[in-house]
1. Given 0.99 as the derived value for Rg/Rh (Cα atoms, Kirkwood Rh), for residues 73-216 alone, which of the supplied structures P, Q does it correspond to?
2. Supply the structure label, taken from P, Q, corresponding to helix-only ellipticity at 222 nm (-39500 (n - 2.57) for each DSSP H run of 4 or more, over all residues; to 500) with the calculated value -2500.
3. Suppose relative contact order in percent (Cα under 8 Å, 6 or more apart) works out to 13; of P, Q, which structure was it derived from?
4. Which structure, out of P, Q, was FRET efficiency 1/(1 + (r/R0)^6) of positions 57 and 153 (r between Cβ atoms, R0 = 30 Å, to 0.05) calculated from, if the result is 0.15?
5. State the single structure among P, Q that was used to calculate Kirkwood radius over Cα pairs in Å, giving 22.1.
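Taken together, the values in this text are just the output of simple stated rules run on the coordinates, not laboratory data. Quick caveat: nothing in here was measured; it's all calculated off a predicted structure. Cβ atoms are built from the backbone, for glycine too; each structure is taken alone.
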Structure P
Amino acid sequence: MDNLTHSLTGALTSRFIEARSSASDQKAGFRKIFFWLFVVAANIPDIDVLLGLFGDPILSIRYHRGLTHSILFAPVLAAFPALVFRFFSSVKNLRILWIVALLGVVLHIFFDLVTSFGTRILTPLSETRFALDWLFIIDPVLTVGLGCSIVLAWKMPGRRSSITSAGVIFVVLYVLLTAFSHGAALRSVQGAAKRDGLSWTRISALPQPLSPFRWQGLVQSEEGVHQCFFSVFDEEPVTFRLFRHDSDSLIVRTTAEPEVLWYLSFARHPLVRSFREGETQVVEYRDMTYSLDESLTRALGFTERSIPFQLRFFYDDRGNRLSVMFDGEVVP
């Protein structure tokens, strides 16, 4: 989930709890302190993005949503913002500060878990990335709903309790709606794959932005990736478009490269291609997980959208490796 939405979930949680606290609990500026602690804690797991400062694009993705996004490490991580706020604020009760921070961290982990990117919630015991696939990484409907709830609660303090309650109910119902919609979408993809006699190694129904009812279906097979876009309300049967894997000697060479070994453990629906680009031969690995419906990209004003997290190898005419790029950046 994006950091704006993480911040808004922390803010709404703070206002929801504040509206139900007694006046004595809110004295001495406690409300403001707890508000900002919630917001900070709801973002603190993304401190791992600082790995990008080392100049290795693979490093930053390889360890993103790892230890700092683990439910096992959450109690330790929450101690850091709690200690900072204890030192710099008027609230000195470390236990209360830690509980607030822990709730903010857990909220972050949950809202990353429900996205299609997922998170490694059991690090360091397991490096498996869990993803519920209910929400796209950026969900404008959820973000706008959270924002409206917070603004209204701020503008109408006399009705803060009812407004924040309505905001929390909206978030819960919206997430449940996406969960039920995902279940229906996954059954549609599985049914279409069985109808077409496809043999798969992985099958997914992945959310599209702007609507909880539009989905991308992906079926990973030995020949390539079968893709479809559809709504759970479509009456016409789901139909797939096949993106075939390329196969040549350069692709065979790349399969032993450490970057590829990592990429195949990271990408859920990898597609490999080989093509000429100017004076070089390119071997490209892309993850179809993050594809968008072309009709959606056109509606948003994009003539073409590059799929993120592409791994590219560049070779000269003699087959010598020139460079490697990941997500548009050179790998050291």
Structure Q
Amino acid sequence: MRPIAAIAAGTMLLACSLAGAVGVSAGGGPGVGGCALFPTFAGPPGAASAADQTAWNQDVSATAKHPRSARHMKRIRRLGGNRRLHPDFGGGGAYGIPYRVVGAAEPRVGVRIGAGGWPGESDFGIGTTGPPDAPIPLDTAIEGGGDRHVLVVQSGACELFEMYRAFPGSGDWEADSTAHWDLSSPARHPEGWTSADAAGLPILPGLVRYEEVAAGAVEHAIRATFSRTRRAHIHPATHHASSRCGRWLPPMGLRLRLKRGYYDRHIQDFGPASQARPIFEALYRYGLLVADNGSNWFFTGAADPRWDDDDVGDLKDVPGKAFVVVEAQAPATTPC
């Protein structure tokens, strides 16, 4: 089992590279490098949260709240620590998770799974014979802190490569775990596998990205963390990272969104041209997906020097009690 990830607060970047990043796909939806970040959700309005990767792009503003939402939220409020939203990005580009877009001709380099890593749950770097593993340049930006995430989209092929605890060497990478995603497919990671995130989910689709905020719409769910989670996961999550069996602790993959009443009362608190407004709207329409262990109510954005900390910081006034848990197509998977 992958250990609890380092708390997300205040990660410093070792490098910053957003070359080639764009906010929408060629088809007009949320995307990066001309690639849609997974297929569009095809179900009806109000459907339960999807059990595959289309969940990221699913509007759940009309989805019924989970019948035991109140119990989940009461337990989450008892976790202690931060009880309001906290954007974990900004600082002139110092905070957040960087990502990079490379072209279809980008050379592949070798990747090795470290001695303490998870080769049995990794998609590349597992010692197979053949060509080098992934198109991840050795100067790609690395998230600071203990997680050291590396995210790369290969345009043209529309493939996503993610690494956890990644270290560049003289000619290759070492990482504790790796994940590869075909962005045209809604398929989940193999059951029971971690990824670069504890939940077995891709990271990039859940990042708030500057380009989409500047365009006025964040049209996907947002990656979030809590300090204590359940030994359980809800698809499309495929992995959990906790020994706790408390029934109302948040499992990986739990989906939350703003209450309609709170959204209606407070949308005007955010000016039409503010960076915070599209994020606030997304919190109601697409919500949060629990993806890792970390500080309570922290949600993740891409590293970018153009974030206005004072503007985005207005979201820190949004309390956790303004959220509900929504219905999911899949039940919780748990050994408890």
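1. Q
2. Structure Q accounts for this read-out.
3. P
4. Numbers: P: 0.15; Q: 1.00.
Computed on structure P.
5. P
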